[in-house]
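The data blocks that follow each hold one structure.
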Structure 1
């Protein structure tokens, strides 16, 4: 028998009867009343009604009309001359003049890390490529960062800003991390330093003493604005990243628009808003070596110490190709993830592991709640909807800080071709459950494996057809 807390409500009534037949041993598969169905729809509509207010707060920065062309500061676009000094001088001059654009003209410009300052727009003209050095010493001295959501002092990200306001990266050019040509990807096999960073976070070692950088093997992220306000990344193409590609951290009022990410290395997440507030990700295309978009809020004890949520995230009209997850929550959830809205997105690749992915574990703590997805089209993926509280990363499946996963609404979406499974929902235990999930008015194509729900309560599958009827407990 299925316990009372595992009841699944299915609409219309014919679907409830179909499920009851499939689960002949149970008499607890009942359909909700019309009032309950209406209440679920009204709750989703009320949540979505908050999006205009979020978007009203997300205002891209504007810049005065000054242009500072890097070739005027000694840069040569021959692909071999180190232009680090020219970038630095142009950015400082732009900042000191009250702001404007630092322009990268057509050509290929080699550089070390670029550090943005307030009121500076790094603008890549059509035909421009900024190519980052593979010499790791260029990324010293260390700067404050999070490595997989643990605070550390590490190599500088390729493009970095800390405590700045009104900054942008725009244009039609290419940012090339060259990670596959250097040592960055090989460092994936050296996990001791990553484990040490997590241990330091768990032991409460002061952040200023968590010094990695040269001699260690923690890869830097590509673009990382830290504690910044009013950030725009627009139009550029980003390739061959060492680690996470777009990583806004502790930042507010962030717009990422019309960006193309194409990178195949390990842990090359496309965009990871991390403990941020008010973020818009729109009209972007992601093909990468890990999750395409992953909303995060700190890892384990260190993330709970910081305790900054990631909230008010809007994702619209994005395309997800190769990657682990398309729209993903977690696995780093320690500060809490809430109020995430995704709509009109397209998922299309047999190499996409899960279109809609939710993951955490009892080492993390925190929460995933108030997540809304609608009007999405999954053309091809391995799994349509995947939720787990037993996510295993570096063996950290267990712990004493049980997260909360609840209030997730997915509706009006199609899942045309699933090569493995339609729906997988896995709470941690009888007591630690995923709760209050609604999957409404969705269409699932047949998949090889039956859908599965374990340790979950109040899961509503309403007006959904296809493989959504076939369950295994």
Structure 2
């Protein structure tokens, strides 16, 4: 039995890694990729100079730095980096739920790992956050760092020790906290809230508080202040326009217009919280509703074993964290669905906790295999749609690269390329080049490929 579980685990892990790698390979450079690739072409010093300017004028997120480093390393290396990032996220989510590393010989560990992997790889924002270099740098990679901190905190809350309180460890933790604070506008305040909650819990339980936890809080708070106080954030906020990426939410009446957001005073923007939560429920496929229903049922019936009470409580806590993170987005101008990535991860962790309760730690075989079977079937159906759409993107890119190569041989060096008109367009978040060569995407593409101009072929 143990050997069978090992085979299933490593087979599934290999399959998931291949899926991530192949879709990362298929996804072409697009949108921000060209802009940041051009900015990073001058070397490390130029990267930091550009980031400083970007901090003052447009976007303060530290993911911009990671983005430029990933782009300067090249697409081939990024495929391996991204595969490690996404798989790492699953391992850390699993640890957050169970408090221990995955045991490939344990059936319950293998099942939970599979379900968490499927939730990560086939969530509605996956095409925008899991395979696109710029989005991975800003969301997936920073989320991985965030989960490293959750890993450290989980160990402390369990009464164990992993980090010494020496000065080098504290400085490392401070820097890590600062990076989390500079990650994005909803993850940063959430991280501060979680660290403060952990401190209160340790104090309440009269458990020793490691010195590094205070360094972590200080670093995270400093990074959050640096992020929220950045001049670029406010300049960017005034530039918000109505863009088509959120058409589905307009149809569902879950999206305000740009004018409505800009003309609403800062504190009154809390009226947009129901819209953000509505989007979140849509993007999470209603999982929060299931978690709430299961938690309420558990506390009303009081039918859980003592060891499962903690799972229900933690499910409620992590869902609360997710909703806090979503609510903060009421202050963000028309956030794209990528902004819901961290709340989704918190929800997946909450779902993992609630699964431990409703399946009695996966001891209820019929219910366990029903949930696992549904997850596999839904994910397989989605994969049969997602993979061809990514391959189609790859084919268009190859055609465009041939056109670009031929254009480089001409004196004019002007290229007319195909647009990325594809199925699952909102899932991929591809911003097509325009028929106007002065469009910013066209300008950056032309500069990246060494052309004088690029335009999209007329429809």
Structure 3
């Protein structure tokens, strides 16, 4: 939070002054609302630094205000500001350093016309582009995320302009890097053909830059002989890294292409298939996520099939893919293969079930995975039972059991809990999280929590707790929280 407050002082001050001018001096017909909340939370925990005794922390004091105003018909302003005690923000125990800080959380000015919408914004994530396949631009790289988006900039969306639609943005990050990106597309033949292009660039001492072109054809609607197979959509995107940086030498490995065939129907079956060829330096450091950069230098084949059992509430799914590195056996994971199958079933009385088996192979070995789940729900309670065997028959094999319950104790009292157990060869570990919430107060809410919810967010598929490298167990933490709305 502190970094958020200190970042971009000049740009934030300019934005805040402009927004306040519009908010505080609107015409008489303006629609203005002011709302927000205040809350207090305190924590009681044990085991800090290995000490088994219980410790009560100083309470977190926090207040947030949201100001909305529409000074003119096509213009509106939004501001969110907050105040928070430095005990929580800075984790400072020095009494002389304790203070309350006021900072801008986010804000924007918006103009909307018949075919255009423009935003001047700060600390908001407005960096999405509807790019179809390659994902050359990752929002996380642009929004400067540290306890919430911190980047600021301008965004413009347009539609029905000479048949074109698209979006552009320019942003400024706290590290001094500038991002600019845009996308334009056009529909033809009653939306059966779509052509588009995406451009993204990050400026620093040099620059990262990628440009891509894409097309989508509804082949099944364009070719009468194929209509019996459904829409049969064929989409392709080609891109090239045009960066100027020593990290991207020469002209080799700069291209990327992906093509996909989907919406193929044969009786009760549905099919999808794709192929992609990614150069060794196609995805860039400042535009792409780490997941995509790890795919640099791979050829990938993927196929997927769905089958809905006639007259039964049963859906079957199967898939397979293969990734072959261009760098040969020295690639990070070598050739990667996976195949899997899944069955989803609906039972009577609100119960559903799911069974999935997945087989993954890389140069380090073979890693099978079995997952099962049963859920049941009515107006009073929802239950979730999960079971997973991870890395079956390997040295790192583990078994995870998960149970979750959500109960409406009464009209005003709600209870939620989830517990999980992980069995490994040398140990058994548990984690638990519970929450009791009271909703009977008008304009206020109260709840008490126990445990760390991050350890079981995805139940038995949680990548942190359900891992042989993890030594985490139930955290002995109680949190009491009161929030008042106004």
Quick check on the output: -4000 is helix-only ellipticity at 222 nm (-39500 (n - 2.57) for each DSSP H run of 4 or more, over all residues; to 500), derived from one of 1, 2, 3. Which one produced it?
1
If distance in nm of label points 7 Å out along Cα→Cβ at positions 125 and 373 is calculated for 1, 2, 3, the one returning 2.1 is structure 3
With mean count of other Cβ atoms within 10 Å over residues 221-228 coming out at 24.5, pick the structure among 1, 2, 3 it was computed from.
1
With Cα extents along the principal axes in Å computed for every candidate in 1, 2, 3, 76, 46, 46 is reproduced by structure 2
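Here, each number is a calculation from the coordinates, and none is a lab measurement. As the structure is a computational prediction, the values presented were derived from the model and not from experiment. Cβ atoms are built from the backbone, for glycine too; each structure is taken alone.
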